Structure P
Amino acid sequence: MSNRKVTKAVILAAGFGTRFLPASKAVPKVLFPVIDKPIIQIIVEEIVKAGVTDITFVLSPFTQEIRKHFEIFPALNNLLAKFNKEKELAVLKQIENMAKFSFCMQEQGARHGAGIAIRSARELIGNQPFLLLFADEFYLADPPWITQLLDAYNQYQGSILGCIRSDAGDRYGFVTGDNTDEKIVKVKDLIEKPGIGKTPSNLASMSGMIFEPEIFDSLKEADRELEPGKELYHTYGIKKMLQKGLPFYAVEYQNYRYFDTGDKFGYLKSLVELGLESAEFGEKFREYLKEKTASF
C-alpha cells in the first residue's frame, strides 16, 4: 500500500436535519447559508483547495436538493445570461465546474447510521483510500485542515482520524495511543462517547478522516454482529480495522477554528464569526453588534 495518493472524497449528507425543523423540512440543513454560501459548499471548497476534485455525496430522499445545487441548472443559467447577470452566472458556473461530482443514495433498510452511509459509496470509491467528511462541520485552518489530513496520510500511509483537544466525553469519540511526533498519534483504540469525566485522553475524533478501503468490509462485519435496530456508527468499522492490526493514526489539527453548524447555537455562532470577517459588511456588522449588545 506504499505511496498511494488520496484522490477521492465522500461527504455524508443523508441526514434528516431534525434539529432544524421546520426550516429543514423542504431545504436540507447543509444547504442553509453561511452569509451567501451553503454550509456544504464551504466544505467542498476546502476539499478542492487541498487538491482533491473527485467528490461523492451520499444522499437520502430528504436531501436531493443538494444535487441540484452542484449540478448544471440550464434554465437558471439561460435566464441569467438573458438578463446580462454575468457576475452571478460566473459564480454558478464556477460551482458546477469546481470538481467531478458523483451522487449515491444511502442504503435503505432497517439499519441507519454513518456506517451505512459510508458503505453506500463503496461502488464509486472502489479499492482506493478516500477522504470522509460530515456535511455540517468544517474548519478554517493554516495550513488548511484537509491538507493536514493528506500530509499525514502521505507520510504514514495508513488511515487517519482528524482530531481536536476536548473533554466533552458525552459528545465525541476519543483516541488512545502513542505519539509518533508532537501532533500525530498511532491509534490503539477509539472509545465512543465515554461520558463526562471518563475520557481516556483529550484527543477527540472529529469530522475529517481518511480511510483505507478495508473500512467497507469492516463495516459489513460490524453490521452482521450488531443487534437489530441499532445504528451502525462509523466507529464500529474503525474498531474492527484496529482489531485486525491495520494502521490508524490521529492527527491533531493545528492553527484551526472549528465551526459546528449541526445545531442551532453552533450555526448562529458560525454566522456571527464569519459575518464579522466579511469584506463587504464586516465593519458595519461589528458596529451593529456593539450597539445591540450595549443595551443588554
Structure Q
Amino acid sequence: MSDYISQRPLKILLANPRGFCAGVSRAILIVEKLIENHGPPVYVRHEIVHNRHVVDSLRDKGAVFIDELEQVPDGAPVVFSAHGVASAVIKEADMRGLGYIDAACPLVHKVHSEVVRHAAEGRHVIVIGHKKHQEVIGIQGQVDEASTTVVETVADAESIHVDSNMGVAYVTQTTLSVDETRDIINVLRQRFPALQEPHKNDICYATSNRQNAVKLLAEYCDAIIVIGGSNSSNTRRLLETAERAGCERVVQVCDYTEIDWQFLKGVKTLGITGGASTPELLIQDLIKACKLNFRVSVEDLIAENENVHFNLSHRVEVKLTELV
C-alpha cells in the first residue's frame, strides 16, 4: 500500500451480531464430533455450510465432501448439510443402509414441516426463495413436485398461476432479505386473500439480526466490508441490505486477501460484518491487515443481543456414538 494512506487513522465499527449462527455452529460441531468419534474419512453431502474456509478446515480434519450419495462407500458415515435435504435423499440413505446424521438447521426443519402439513391439507405451497439454492431444493423435495412453486421476485409473485380450486400457503427460505421478502408477501396477500402464512416468520433470527446490524452500520460508516462465501445467500443479502440502507461503498469478500486497498481511499469509518457462516477468525484477520496499513481503532456497534444456541439432541448424540 502506498504511503499516502499508510499512516491515516481508520475507525472500524464491527457489526454485532455477526458471523456464525446457532445452526451453523451446530452443523460444524456434528461433523467434528463424528470425525473425532469415528475417525476419518467422514462423508458430507454438499458443503456443510457455504464458506470455503470452514469446508477446507473440515477437509483437513478428515471430512470428504461429495455431491451425491453414490459417492459414499458402503458402511461409511455421512452427514447432510445445514441447508437440509429432500426426503428422497433420506430414503436413498435408508435403502443403502448408510449411517447418516442430518445436520440441517432446526429452523430449516421447521419450514420442511410446514410444507408437508400444507400439502397434506390440500394446499399449493409457494416457496419464496432462490430456485437453485440447496435449501430451496430441500424444501421442495419434502413433497411431490406439483405441490410447490418457487417465487424469487415481486414480478414472479404478480404472475404466478395457482389452481383456483386449491388453497394457497407460502413458506420462505430462511436466509432471504427481510425487506424484499416483505414486498413479495404483500403481493401474494393481495392476490390470494385466503393465503395461509407461517405461524412465525420463516426467515431465521440470525438472518434478520445481521441485516438489522448492517443497516445500523450504514448509518455511521463511509464504507462496509461484508466477509463471507461467494455462494452464501445470507452473506449476499447483507451486501444488498447495506446498499439499500444508503452506504455508497460496499464490497463482499471471502477474506482479507481479496481486499483492494484502494477501496478504502478517503474512508474514515469502516464497517465490517460477516455472514452467518463466516468464522470470526476471518474478521479478526481483516482487522489485523487493516492495522498494517492504518492507525486503527475498533468498536462494536450493537444492534441486537443474540444468545441463541442449538444443543445436539439426544437422538443426534446417540447416532454420533452408534456410527463409530
Structure R
Amino acid sequence: MFSWQPTATQNMLRLRAAIIAKIRAFFTRRNILEVETPLLSTSTNPAPHLHSFSIGQQPILYLQTSPEFAMKRLLAAGYGDIYQISKAFRDHECGKLHNPEFTILEWYRTNFNHHDLMDEMDQLLHFILNAAKAERITYQNLFLQYLNIDPFGPLKTLQEAAQQNGLSTDLGNDRDAWLQLLLTHLIEPYLAQTQPVFVYDFPASQAMLAKTSAANPKVAERFELYFKGMELANGFHELNDPQEQRQRFEQENQVRAQSNLPLIPLDENFLAALSHLPPCAGVAVSIDRLIMIAVKASSLQEIIAFANNC
C-alpha cells in the first residue's frame, strides 16, 4: 500500500518555517549575504565516508553533500561574509536522525578563526533555542573524560576500549574508524544533554578541509557542536593552500580505491580558487536537527514533510 500522507503535521511545518525565518533574521542583522549555489556539479567531496548521489553520464553530475566548494569560490571572488540555506544529499543515510535529502545551513566569516566562529554559533543557539552558553572541550580531553583514554595514544588502547564495552568489530588498523566507533557509541549519546558542547582540535586526519594547528600539527582547527546527544554542526578554520588541498584530495581518492569505491574527479575550479581564499572560518549546521531540538521532536520524520525516502 502506498503511503502518500506527509510525515509532519501542518502545525509542525508552520513552526519549521518560523524557525527558518528567525535564522534568516539572525544573519540579516549581521549584514551577512544570503547566496544560492548549484546543487549539481561535475565534482563533489571525495571523503570516503561520504556517499554522493550521481546522475547522468559524460559528464557525471553529483548532488552536493554540502554547498562548501561553491561557497568558497564566492569568498575567493570577494563576496565577503555569506550564508546559505539549501538542500544537501548523502546516500546510505537513513534513520531517526538521518535522511538522504536534508536541509543545511552553511556560513562563512572572513578574518574569523574557528574559535571566533564558535562564539557566533553560540549566539545563534541562544537566539533560536534560548540555549545556555556552550561548554568547550578538546577532542583529546573529551576521550580522557569519558573513556579515560588518549585518542592520540596507541591503537591497541582504542581497540581494547571498544572490546571492553561490547563493541566487537574488526576495523583493522584504521585509527579514525576506531575513534569514530568509540565516539558515536560511547560518548555522543551522553554528551551535551543540558547545554551545548563544542568539541575542538580534532585529529588532523579527520579534517580534510581545515588548517592544521601551528602549535601541534597532529590536530586540525576543526570543531563539532553537540546538543541533546546529537551532532549539530561541523566547522573549520578553512585551509587555503591549494597544493596541500590537492594532496589531501588525492590521498582520499587513494583510500576510496583501496575500499573499491568510485574515484571522484578533483574539483579544479575549487582548487584554483583556493589561492584567492581570504582567511576565514566556516560551519555547516543541520537545520533539521536544530528544529528537532527547538520543537522537542524525537525523530526527523516529525519535522520533515516527507521523510525517510530511502
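Computing distance in nm of label points 7 Å out along Cα→Cβ at positions 39 and 159 across structures P, Q, R gives 5.7 for structure Q. The value 2.9 for distance in nm of label points 7 Å out along Cα→Cβ at positions 175 and 279 was derived from one model only; which of P, Q, R is it? It was calculated from structure R. A value of 2.0 was computed for distance in nm of label points 7 Å out along Cα→Cβ at positions 247 and 263; which of P, Q, R is the source structure? Working through the options, I get structure R.
No lab work stands behind these numbers, since they all come straight from the coordinates. All figures in this text were calculated on a predicted structure; none of them were measured in a lab. Cβ atoms are built from the backbone, for glycine too; each structure is taken alone.
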